[in-house]
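Several structures are given next for inspection.
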Structure 1
Amino acid sequence: MTDTSPANAPSASSIPADDPGRCLTVADPDGAGVPHISVAGGTYTILVSGAQTAGRYCLVDMLVPAGGGPPPHRHDFEEMFSLLEGELEFTFRGKSHTVRAGSTVNVPANAPHAFKNLSGKTARMLCMCTPAGQDEFFLAVGFPVEGRTSPPPKPTPEEMAEKGKLIAALLPKYRTEIVKM
């Protein structure tokens with residue numbers, strides 16, 4: 001049992017000093033300088049990068065079109081989704097759950113999961129990964145797009161094959177693997 005009496009409580013000095021090298025981040029998903037990437041059929045906007053949080057987390061605004069979503073996968077970091085608009089089907093450890101706007105889904109590290117938009121309408125959600133790194137993965141494997149609501153590019157079969165090779169090569173670096181459920 002831990003003694004939490006006032007005499008044994010941590011002192012204020014146990015909290016690290018403020019790091020003046022870190023800045024306030026204010027992210028507008030439609031603002032200038034915010035990267036937009038086409039990934040898994042959707043458009044992902046990096047609102048807060050790992051570089052801005054000293055690697056603690058990243059926050060991604062995701063537009064998932066009808067039929068969009070990643071294949072079943074798992075990774076060694078926590079992932080939380082807050083569905084802002086629409087409806088998605090989340091599959092977690094092989095069991096499907098319909099999730100609607102207003103709901104939040106937390107996927108524990110290492111658990112197999114996927115999501116798919118079966119609603120016929122675009123869904124929008126925020127995705128927070130902790131620690132960060134997924135933002136870098138998306139930037140490395142996605143196709144840049146002009147804006148959050150810009151139409152996704154139509155890559156050639158050759159471009160898709162190259163992206164597939166890149167994804168396979170980068171999965172271990174970003175502690176992720178594709179799985180069957």
Structure 2
Amino acid sequence: MFFCIDFESTGSANGQEPLEFAWVGLTLDGDFLKPREIGFKNVTGGRDLNFEETYPHLRDAWPLINENLQGQFLVGHNISYDHALLVKTFPAFKAAGLIDTLTLYRQLYDKQIDDYSLTSLMSIFQLGHKIDEFVCNDHFEPHRALYDSYACGLLLQRLLLDETTRTLFTQQEAQGELF
């Protein structure tokens with residue numbers, strides 16, 4: 001089981017405070033599980049949206065994050081950014097492993113692709129029609145946490161369902177060393 005995660009934040013000029021956070025589960029067989037999306041209402045520069053779940057700040061969401069993500073394999077497009085926000089806020093947070101779709105695609109396609117951004121890879125691999133199946137709310141669009149979590153999941157799913165790249169995951173999993 002993998003959890004594709006994404007944070008949207010205020011940016012470095014405003015202290016990288018999280019504005020929203022989302023994750024979606026993905027099985028080794030490539031099936032998506034119920035997503036979660038949370039917003040943070042007391043953050044300077046916060047977005048005025050109606051999230052199903054809101055907390056004053058990321059630190060207030062610890063019970064939810066601990067219950068759902070602690071000890072899990074986390075996936076992200078530049079996962080080090082998202083993981084760093086979790087560890088900075090929750091020093092006790094431990095992931096079972098980290099998988100970076102940005103790094104995977106760079107290694108697999110080397111100089112064949114000029115732009116490895118999430119948006120570009122979604123276009124190159126014609127995944128736009130698939131992500132449209134997951135529209136969950138009125139702010140389901142690129143550079144939003146839930147959308148980007150699904151996009152990352154689709155990039156991982158593509159690798160999981162391809163017999164030539166699936167071995168990247170199944171061999172490591174069999175050895176108990178998944179990334």
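All of the numbers you see were taken from the coordinates with simple rules; none came from a lab. Because the structure is predicted, anything quoted here is derived from the model rather than measured. Cβ atoms are built from the backbone, for glycine too; each structure is taken alone.
Worth a mention:
- Ranking 1, 2 by distance in nm of label points 7 Å out along Cα→Cβ at positions 38 and 62, the structure that comes out highest: 1
- Structures 1, 2, by mean projected area of the Cα convex hull in nm²: label with the highest value: 1
- Ranking 1, 2 by distance in nm of label points 7 Å out along Cα→Cβ at positions 30 and 158, the structure that comes out highest: 1
- Identity of the structure behind -3500 (criterion: helix-only ellipticity at 222 nm (-39500 (n - 2.57) for each DSSP H run of 4 or more, over all residues; to 500), calculated), options 1, 2: 1
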